[in-house]
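Just below sit the structures, each encoded as structure tokens.
Quick note: the coordinates plus some simple rules give every number you see, no bench work behind them. Because the structure is predicted, anything quoted here is derived from the model rather than measured. Cβ atoms are built from the backbone, for glycine too; each structure is taken alone.
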Structure 1
Amino acid sequence: MRSINAKKIPGFDNHRDILSFSDEQNGITGFIAIHKIKSGIAIGGTRYWHYDTPEKALSDALRLSKAMTYKCALAGVPYGGGKGIIAVNSKKNNKSAILKAYAKKLNSLKGIFYTGQDIGLTQNDVKLLAKESSYIVGRPNLAGDPGSWAGLGVFYAIQAVLEKVLGQPDVAGKKFTVKGIGKVGWKLCELLLQNKADVTAADINPKIVKSARKILKGIKIANPDEIHRLATDVYCPCALGREITAEKINQLKCRIVCGGANNQLASPEIDNSLFQRGIVYIPDYVANAGGLISVAAELDKNGYEESRVLDQLQNIKINVKKIVDLSKSRNKPPGQTADQLAEFIFN
């Protein structure tokens, strides 16, 4: 793989370590980015995805690992942030061989980076990785798939911001638009519908849409390219990142943006643009921290306990309310406010 100057890649923030690797035979390049280490550990998922260029893959690793540091700080997880990216260039890859090779890279870091499931990986993949490396979290017999926990966390974040913006946390009768019905979006839709919300969702995968129509009773389906234009109380991005661009800001017809996707804003300036429009944005790393909280609990000295995870998820509500209050009192965007709170904790 040709040399890349990480300092010139968007998202670089004086990262502690950046490990690159490539396998021409299997058609992959990859990165492990460690933003900060705390208590001797950085933690973050591994994404198995196609990227047009190695630079784009590295940029994702840098942005996501930094967000993990902030997420850990506000969620009360005592570690720093990291991220693994396996950039796949062909559909004909031998996934098992790639994951075994990746596990060797993890082992070479000797425990400073723990990772688990992210986009492109399944619980079976996690099981395979766990056979090859001791530094895997979110294992099927313990925390399991973090998507459902992340979805629950987003639901809690929505309840908290509704209480602050509209006066009460009840979702019943309110309108929600959810872009992305993957694991996080599905769980969120499920919880909203169970609590009598009006839910419209969209996904680019027709199989997922078909399943949603069949299983999620009462759900409405919209075009994924148009869903952000619909009038709604809360817009919930739960697909890939950089969903809210400068162009889309004026197309939004919502009071609140609160979803599970990572890196929802195409650029940091959009935080202020939403604020100027009177749209309350809850930073993704605050809202979707449930997945992190669940898998990090496997590293607790007392072992994994689901009841402790559920208790810690209440921090999401506390953080959302604090961020909304401080944003209002300081007249600063909530994203900037959340960043400052997190930086105070980990610096």
Structure 2
Amino acid sequence: MPTVELVNVSKRFGRIIAAENVNLRIEDGEYITVVGPSGCGKTTTLRIIAGLVKPDKGKVLIDGVDVSAAPPEERGIGFVFQNYALFPHMTVWENVTYGPWVRGWDERRMSEVAREMLNLVNLSGREDAYPRELSGGMQQRVALSRALATETRLLLLDEPLGALDAKIRVELRREIRKLVKDLGVTAIHVTHDTEEAMMVSDRIVVMRRGRIEQVGSPKEIYLKPKTLFVAGFVGEMNFFEGVVTEKSSGTITVKLEGGRDRIVVKDEDNGFRRGNRVVVAVRPENITLGNVEEGSPQGVIEDVLFLGSMVKVTVLLANGVRVTTYALPYSSVKVGDRVSIYFDPSDCNLFAHPGIPLTEALKG
């Protein structure tokens, strides 16, 4: 199982910064997902690892060996693309055995590995089918089998589920992770879908404008985002702009901009002082609604959206900020109700105000 390390990797396409001083180490057998908005550099980074794109500077190490100048075929990598990239004139069997055949494997070894791969992805019995005769999910399973049939220990996946419908995507997420873990493969998976990343990853790498914003477990990324961008990009988030007015007993009081409302957040000794402009971030699931009370932010329910297992509620606060939360499907909340919002001080993330409109700070 190989380790992969990027050391000060940078790449530009004209004036576009695709990667800038990217440093990342991926351990043996890890399943890493790289996420970020379109144009953030995630696919370029993956292609640099694969040897399909040459970095302007920096090094790519696989198992400690510098492969920066090595061609793709010498890096021992399996690559799975979004569009499957299967040979349309070849059967499933021929597609899966193509790599071993090119490498000169003997017939017995080639057949054993191909049958094992097809069995692992539940395609035994479809060996004679052509790609056009298979569903999208089946074609992606064939592409996965083909990438692994050469017994590669490093698997790169570029938006592998992007072309599939929602239900199949969810099913295949589980299958891919299980397959990777069962085989002990190191996997690097690029996607724009943060829910997909949360489901399959050991660690998530969040990129923005060619740089890494944060690396951490799905739980760390979701519960403790290090930057405003990460907080807004991964999952839904409510943001409150304000000014620190008080620090006491392990809490910070923030007066919200545009009104008199105050909220209290946990003081995590992050250096904020009275008068500092800050942004408080709270997940929708951590906000509850209740009767109007003095001392808590108040507003009017503006929208109630039934989602089946829950109801999504939007509250317009007195200062013009919209807050999203969830309620049970049988909840009696309705548009026009006046409510107060509540959350535990420990469920907040506190950030220094960027000094620019939040919409700009949260852009990819």
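State the single structure among 1, 2 that was used to calculate log10 I(q)/I(0) by the Debye sum over Cα atoms at q = 0.29 Å⁻¹, for residues 260-331 alone, giving -1.47. Please list the in-between numbers first.
Numbers: 1: -1.31; 2: -1.47.
Matching structure: 2.
Thinking only about volume of the Cα convex hull per residue in Å³, which of 1, 2 has the largest value? Could the numbers behind the result be given before it?
Working: 1: 131; 2: 166.
Top value of volume of the Cα convex hull per residue in Å³ goes to structure 2.
If mean count of other Cβ atoms within 10 Å over residues 124-131 comes out at 14.5 when worked out from the coordinates, which of 1, 2 was used? If you can, show how the numbers build up before the last one.
On the way: 1: 17.6; 2: 14.5.
This value belongs to structure 2.
Once distance in nm of label points 7 Å out along Cα→Cβ at positions 156 and 324 is calculated for every structure in 1, 2, which label goes with the largest value? Write out the running numbers ahead of the final one.
Working: 1: 1.6; 2: 3.4.
Between 1, 2, the highest calculated value is found for 2.
Which one of 1, 2 has helix-only ellipticity at 222 nm (-39500 (n - 2.57) for each DSSP H run of 4 or more, over all residues; to 500), as calculated from the coordinates, equal to -13000? Don't skip to the answer; put the middle values down first.
Numbers: 1: -13000; 2: -7000.
Considering all the candidates, the number was obtained from 1.
With distance in nm of label points 7 Å out along Cα→Cβ at positions 116 and 252 as the yardstick, tell me which of 1, 2 scores highest.
Numbers: 1: 2.9; 2: 5.4.
Max of distance in nm of label points 7 Å out along Cα→Cβ at positions 116 and 252: 2.
Compare FRET efficiency 1/(1 + (r/R0)^6) of positions 20 and 132 (r between Cβ atoms, R0 = 30 Å, to 0.05) across structures 1, 2 and report the one with the greatest value. If you can, show how the numbers build up before the last one.
Values: 1: 0.90; 2: 0.10.
Answer by largest value of FRET efficiency 1/(1 + (r/R0)^6) of positions 20 and 132 (r between Cβ atoms, R0 = 30 Å, to 0.05): 1.
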